[in-house]
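Input: structures, listed below.
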Structure 1
Amino acid sequence: MDYFRIQGGKRLAGRVKVDGSKNAALPLLAAVLLTDQTVTLHNVPALTDISNMISLLRELGVEVKGESGTVTLRSVDETQVHTRYEIVSTMRASISVLGPMLARRHRAVIAMPGGCAFGERPIDLHLRGMQSLGAKIELNAGDMSVTAPQLKGTTIFLGGPNGSTVLGTANVMCAATLAEGRTTIECAACEPEVVDLANMLIKMGAKIRGAGSPRIIIEGVKELGGAEYTVMPDRIVAGTYAVAAAVTNGDIIIDDFPFDCMLAVVDRFDQIGVVVDRLDHNQDPMHASVRVTSVRGLKPTQITTQPHPGFPTDLQAQFMTLLCFAQGNSVITEKIYAERFLHVAELTRMGANLQRFGPTVVVSGFTQLKGAPVMASDLRASASLVLAGLAAEGVTTISRIDYLDRGYHRLEATLNSLGASVERCTPNAIIETQSSASAQMLEAKRAPSLNLTAAAMP
């Protein structure tokens, strides 16, 4: 399994463009199951999660041309209704095929989805939504069999213990487009990825209003047609690039920055001392160009993750790295996934001063991080460790970067184009490096004139 070797201390500068959103593209791809007409998507990111979703769609009878960029899809075999565990276990977003398949094919057999390692992310709200629309659900050998000869519109409350559900809202909204009558989703997710899906469904002939608000109303139609649609930019990737500029005291211009849906993030940047300056106020605010710089003395702040339009949980780990360099104590509280702190131990290995109290971490900043071997535990934790490595003194090695490839396309190439020193290495390189280090230590022990303590230090 590949790993990253990062030489820290490089100041980043240059220009970068944000790719299409992974979290928007996955439900958009699943939505092709609602029609037998051709759907063409542009700006599809080249990520492993996207490849896995395309593989799943092919097994479900969808003809696919392209893997990223422009992808053309058409459902040609609607008899296929089973999503195998081998594919579903690789990503939780695979559940997105449930609503579209049930609405169009009247049956879906879904293996329980997988994904990241931090805590449970149950799908009970998805199932509750399908049941409210008239579906029958049975569990058999780890698969959920969901059937409905004809879905019927109703009012559905989708609130859960941690607020609304993004993929659950997407699933119910897709299913309701072909349901009989009107469906009202109360406590719907307001995330921009839900709005992106609604916009494409409307182009396909759906009747939806209220997307982006807590109440979405869908008037069912008999059928949907094809469409051509461009995936929105990835707000989490955009935020990660901006943090990369800040932690390296860099100067980066970011194009396709979805400014309009990142106001909570920009607000925290402003509090910390990171300047996000729009370069053209006449541009579409979802496709802005911004220049990101920072002051010399970063300031501490408080961050609480919340459903949109609050601060996104997917940028919590990256901002924790940033706040390690602030002059004072910051407080980060995780309200979405209480266990999303697997990166804390790894940042601590690099010298970060972090204290966790349940769903809250106190970051005592103004410390110099030191390069160290660390291990990624989930997608966004991986990004936080890369950012730490960029700013750390010395060399950082990050193992298990397969997590990173799920949400960032060739991140090392992008960062290197901005002046970073990030090398993707193979496991053999790890063995060679360890062997070389062992040989050097052995040689040091044989030399009596050397300071053994110093020689043993990395």
Structure 2
Amino acid sequence: MSITEKLADYIVKARFEDIPGAAVIKTKQLILDEIGNALGGTALRSGKIIIDWGKLFGGNPEATLFSDGTKVPVCIASGVNTQLCMGLELMETFKNRGHPGSGMVMTALAFGEKYKLSGKEVLTAVCTAYDVTGRIIDATFPSPEYRRKAWNSSWQGCGPMVVSMKLLKLNQKESMHTFGMGLGNSPTMNVHNILFVPGSMSKLGNQFHNFVGVNAAILAKLGYTGFHEILDEPYAYWTTISDMNDWDIYTQELGKNFLIVSAMALKPWPTCRWAQAGIESLLKIMSGKGLKPFDITEIVYHAHEKITGYPYDNTSPLNPEDAYWSVPWALANAALGYPVGPSWYLDERFADKDLKRFMEKVKIRTLPEAVEAFAKQPEKSVTLLEVKTKDSSVFSARTQYCKGDPQEPMTHDEIIGKFLSQTSGILSEIKAQTIIGMVEKLEKVPDISEIAALMC
């Protein structure tokens, strides 16, 4: 079979019973985390705009827009709710290469609500989508030289597409046509551009990616056909987005190595992944040495060259989209103890004099070993953080991976704490706890729409 056939066959045949317990647990963690991320994102101006945009289209009332409660078609709800996940920069990360998980979860919840699917069906679809999407990303991931020029993201719609295939119960041929239409028409953007002009569409345009992926599956189910075997020669998908392709990776250890266990990372703090290790090191030093923010005179964060210039060294961000990338902003919010979630990006934070003073203490420098590591293994977070204090002491901490990575996973209590922190003021405590309880036992939930009813 071709690569496209093999992946389509895997999707069609995937069963909940074949998913190991560790992968089920990780899938539930991802689902709970992304629900919290989306709800937290509704607090921002950009979140309110994307919700209003979703409501403009009308259409069949199939799936709920988070926090608002309006029901819209699945292809709209999936994209809007996924984009909400990006609002606080708290979404899942795959090997420091992108954020495919949000779209899978929101598409599964949307279809689950429309068709009143079971928790087992949703878990199977999300876990399967992570396996397939992750392998496509790995197989087509560009060289360091190519990434310096262009970092494309058209595979962002792959997760919603695979979830749609599974939950619509497409056969192998229909799934292959879905691949053709979904990947063949997936929007491609050079994500480097978003670093220099802060915009509401930070990171990715999931409202567009999801629309294409979901509708590709719907069209295939209706009998519409797409590009033939798009992952294969002679006109393979990879040639449109990369200078690299590894044919073996697409199906390597498929059904054995579940990427949701071995490759998925969750974010403890609402900022770019590349700042996370610095936060972890800073808080570890402050806690271990009993330091307060005013004790610190300088912080030097040594990391790979990608984050040593603008906007990562920005000490004067003007709005949330401007602040996502700022390492000084992230370190200052963490050091000053602001709760994880919307509080990092409130209007009042941008007039916070204590925050501004702390940001000015932060410097960023290139660490040669981090440059080498990032080129070879982007999933590593090789960093060195130095803290200088008023009494001329210097403390340092190094990382190889950061908190939330598979090698340094967040604990169950940390994931729950993050969810409660970012949904505070958006959901009642009773609703938040009910969602936590249902997701923790998701394989026993007969109708996923019960969770959707709690989202506002």
Structure 3
Amino acid sequence: MLKDLKKHIAANLKFLTETRLIIAVSGGVDSVVLAHLCNKLDLDFVLAHCNFNLRNEESNADEDFVLELAEQLDVEVFIQNFETQAYADQHKCSIQMAARELRYDWFNELAEQLQFDYILTAHHADDNLETFLINFTRGTGLNGLTGIPVVNDNVVRPLLPFSRDVIEVYAKENHIKWREDSSNSSRKYLRNKLRHEVVPILKEINPQLLDSFQNTLANLNDTADIVEESLNTIAKRAVTKIDDNGISYKISELKKVNNPKAYLFEMFKDYGFTEWNDVVGLLDAESGKQILSNSYRLIKHREHLILTELKSNTVQNIILSAVEVEKGIIETSIGKLIFQNVDSISKSSPNEFFFDKDKIEFPLELRLWKEGDFFYPIGMKGKKKISKYLKDEKLSLVEKENTWVLTSEDNIFWVIGKRADNRFRITETTKNILKLELK
């Protein structure tokens, strides 16, 4: 196994020989063997162990074992204790998910603080098969069937080509001791049920199951590359705009493909959407129709779909005193507001207007528009409701929701980035000119 791992690293993971590594060690046979192998290969590594405090004295015994392992290998070791059950209760997630989040957050924090390049975990071929089966039983797309990646950002899994049996044989032949996690024998978790009840039957049907599975993964990954290339081609044609309001997709381009549902799934699966028939229906829905996930939404706006992040409704209004305005530049959530006293005017733009300063009373208020707001649009006669103005401007729902106004004594004198108010315009009698600009 040592020879095969050395070849695997030389061919596919050469960077491991030139970087500083953290090896995640639980005390189980997989991670302990990984540590011993890396030691024989003279890699530059330390050990990191998480005590999740879920198995009482057994958890503490695992911690002691890892400390002894570090001493045996003559490497540095880092230990972190977690109150995993409390974390799971607080975040309303499973124990497994809580442990995963705590583990990887700490590993990444450790790597960043101490300048380690990669985190090594001991996932192997059997883990890969179990993950495939879990995703398969729960329902997934192609990406859920392409296996655990060998390299995922700064996490590397060098033992993925090796089976659990091969790892255990190496441990026994080299008289390597390890700890058995009693929870691994429990049928409480889906992974354990598959490991103890399903996989043995599959291996009985096909003794070469893991080899066959590796071939299947290779074929699926090749197919995934083709899908990704096709998806990028369609996305390049469909995406028309990316800005603070979201990403806009041209519906006509999405309708040209043979299977819009498949493309929509691949484009939007990472944003938490699940009702794919509703997503497809959005292509022919009325303008303004929207579909929500937990953190994103898709909105139909005329000839486009707009993907935007769900944001909190608790937006703070900003009160601007005369003293603050005299400073010239005010940082806001929508950009820099620049106030400048000038002697003359030039051609203005939506993000830049000139006002009669003597008509403005302080303090000013910067806020989102609300129902019932109105103003007197410059260049037009009479007043107009903001809602009607935004509708006539054919703005999307997202653009409407993110429209801010600047007021003086509750009178709107600038719909930010769009139109100024006629009552505050420059006239022949204007003595003091105030230039406002949003950057």
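Brief remarks on what is shown
- Given 1.8 for distance in nm of label points 7 Å out along Cα→Cβ at positions 196 and 252, calculated: source structure among 1, 2, 3: 1
- In this comparison of 1, 2, 3, the computed figure 23.4, 86 for Rg and Dmax of the Cα atoms in Å is attributed to 1.
- Of the structures 1, 2, 3, the one that -9500 was derived from, the read-out being helix-only ellipticity at 222 nm (-39500 (n - 2.57) for each DSSP H run of 4 or more, over all residues; to 500): 1
- Winner on distance in nm of label points 7 Å out along Cα→Cβ at positions 76 and 404 once structures 1, 2, 3 are ranked, highest first: 3
Computed from the coordinates by the stated procedures, all read-outs in this text should not be read as laboratory data. Since this is a predicted model, take the numbers as computed values, not measurements. Cβ atoms are built from the backbone, for glycine too; each structure is taken alone.
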